[in-house]
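What follows is calculated from the coordinates using simple rules that are stated; it is not laboratory data. Computed from a prediction, not measured in an experiment: that's the story for all the values here. Cβ atoms are built from the backbone, for glycine too; each structure is taken alone.
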Structure P
Amino acid sequence: MNSLRRLVILLAACAIWLGMAASASAAVGFRRLAVPNGDAPIEAAVWYPASGPVQTMQLGLFQQSVAVDAPMAGEALPLVLISHGNGGAWSSHVDTAVALAEAGFVVVALTHPGDNYLDQSRSTDLPARPRHLRAVLDYLLGSWSERARIDAARIGAFGFSAGGFTVMAAAGAEADPAAIVRHCEARPELFDCRLMSRSPVVPGDWLQWSRDDRIKAVVAAAPGLGYAFTDRSLAAVRIPVQLWQAEEDEILAAPYHVEPLRDRLPSAEHHPVAGAGHFDFLSPCRPEVAAAEPALCGSGPGFDRTAFHGAFNAEVVRFFRKALGG
């Protein structure tokens, strides 16, 4: 009996050890991408289910713990594209990307050419943004080495601020440039209008875009220029939409941005976040650098960005799982 008991204890210990080993080997894989786009490739990054040793990477204000260049695990995986806001980069929403990859998604974030932290030369060329997104998706489903692992029927997009505009545009919403001109003539003091004043919108030069029917669901966090989308185009948006609103948004002021989408997309999920500022949708900053960038890293009194992102990421994962399956 004692021998049998020792054997049971030993087997149980082995099972626990193996379970711990399996858990330790599960990881989020990460690699950088250069997406062909004429003369200048689009910088991007991909997160995905994987296994392998994890390392912590510093990404400017942010950091992540990932298995760099680890082999991808799984087949028929859903895909989520991420579009950053004005002046951002592919790393702006790294914690949300990791959360989605942990949940079984392949996640690809791009750095928009001409509207990023290094280059603001085309920051008001909003019609270029959905075209960047389309170019990245064409590559992922066309010539990317891992294309066979993607389920082309389960593709979503996440966007923040100008990225929220981008994913709504990809979903089929069309903006009226004349509405932007009228808005900014009446409210030149607002952030979006001050940005537009550097490179004014000329309605005759505004090149529209086409809906990307491959995208089946979108999450728009603090999306910009909701007032500019036409009623007709929003009525034609049939895919699931999740909207997030910072109730203390100091950049894209109410009621011009989220509210016009909320009110004209009655089936959309709307999540107002009490106490949140605009940049609280960015990943939490590394503590050792946060003080140097209070505008991007700081939050209002009593608002805990790290705690909020735990709930935020869980809701984004839930939404995409429901909308895309898996």
Structure Q
Amino acid sequence: MTSTQMHRKDFLRALGLASAAAILPVFKSQARAAMITPAQPNRCVRAVHLTDIHIETTDRAEYGFRAALRSIRQLTDKPDFLLNGGDAIMNEITENPESLSAEWGLFHSILKEENELPVYHCIGNHDLKNFILPDASHSQAKQYALQQYGLQKPYYHFKQNEWHFLVLDSIHGHTTFPGYYGKIDDEQMTWLRQELASIPAKEFVCIMSHIPILAICTLFDGSGVKHRQWNVPDNSLHADAAALRDLFFQYPNIRCCLSGHIHLVDHVNYLGIDYYCNGAVCGSWWKGKHQQFAPSYSVMNFYDDGSTERELVYYQWEKAV
């Protein structure tokens, strides 16, 4: 072995030791990091989102709505309140005032008998008499729905712990058929801007509307999918969704939006906001599944880091044979 070979061998041995010494602290550092458990977020609010109940004066609908509320009462992990996402009643277009009154009466009596939690209501299109007929405002029908829900205004704000809940009125009149579409008017938009600006940046916001502001399931709603025309009508999705997107982008503390109306279930995260479309308590209007989705409700968990989580509950809505 030459002197040159000895020097090369010693050099490689020294290089190996130096490399190991350099790597070892990294391994130790990674091991220490693995032992540190990140802090788990604390839940601030637990709420049940019930939407599209569509109560009617039939045994099946009455049993189903009672079953949903009883299922909620049986939850081991109790919720703080209920969010009614609208369309409390069926309100078929052919119904007379007497049958409309009977549906509201049944809705109220079941809710009183089967629920003890606070309820926050959102107006849906079926809550307005003759909603399908052309009408520029549906003002009288909306006022009647507000009376039924015990609301002074169709949009409002309430707070629970670190979370603010903004309930919107997304039902507005069309002068063409169908007689409604999704948007918020100028007065409500001014209110929404003021409310968002008043909420501290370290507190979080959930927005509830009946018609979705953003939802992928709207592509499968109606006849568009049948004819391969991927156009979402403004009675299935907010017509002012782009304006709301731009407004929401200014407020990173807006973390989720809840909706119903479509009777399908999805979850879209767009620009950091979780948009949940939460199916229907009645499924396919008390006839079973609507497409792939049976009657259900959603339990929403809201955490102190601004994150949210949905628990979808398919309850036993039919009487056992």
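Quick check: 16.9 is what I get for mean count of other Cβ atoms within 10 Å over residues 113-120, calculated from one of P, Q. Which structure matches?
Numbers: P: 16.9; Q: 13.6.
The value was obtained from structure P.
Among candidates P, Q, the computation of FRET efficiency 1/(1 + (r/R0)^6) of positions 129 and 249 (r between Cβ atoms, R0 = 35 Å, to 0.05) that gave 0.40 used structure Q. Once FRET efficiency 1/(1 + (r/R0)^6) of positions 57 and 161 (r between Cβ atoms, R0 = 41 Å, to 0.05) is calculated for all of P, Q, which comes out largest? With respect to FRET efficiency 1/(1 + (r/R0)^6) of positions 57 and 161 (r between Cβ atoms, R0 = 41 Å, to 0.05), the highest-scoring structure among P, Q is P. Thinking of P, Q, which structure, once mean count of other Cβ atoms within 10 Å over residues 105-112 is computed, gives back 25.6? It must be structure P, since only it matches.
Just checking, which of P, Q has the largest value of relative contact order in percent (Cα under 8 Å, 6 or more apart)? Let's see the in-between values first.
Numbers: P: 15; Q: 20.
Max of relative contact order in percent (Cα under 8 Å, 6 or more apart): Q.
Any idea which of P, Q comes out highest on mean count of other Cβ atoms within 10 Å over residues 169-176?
P
Tell me which structure, out of P, Q, gives 2.6 once distance in nm of label points 7 Å out along Cα→Cβ at positions 89 and 313 is calculated. Value 2.6 for distance in nm of label points 7 Å out along Cα→Cβ at positions 89 and 313 corresponds to Q out of P, Q.
Where does the value 36 come from, among P, Q, when percent of Cα pairs over 32 Å apart is the thing being computed? That value comes from structure Q. In this comparison of P, Q, the computed figure 0.90 for FRET efficiency 1/(1 + (r/R0)^6) of positions 81 and 233 (r between Cβ atoms, R0 = 30 Å, to 0.05) is attributed to P.
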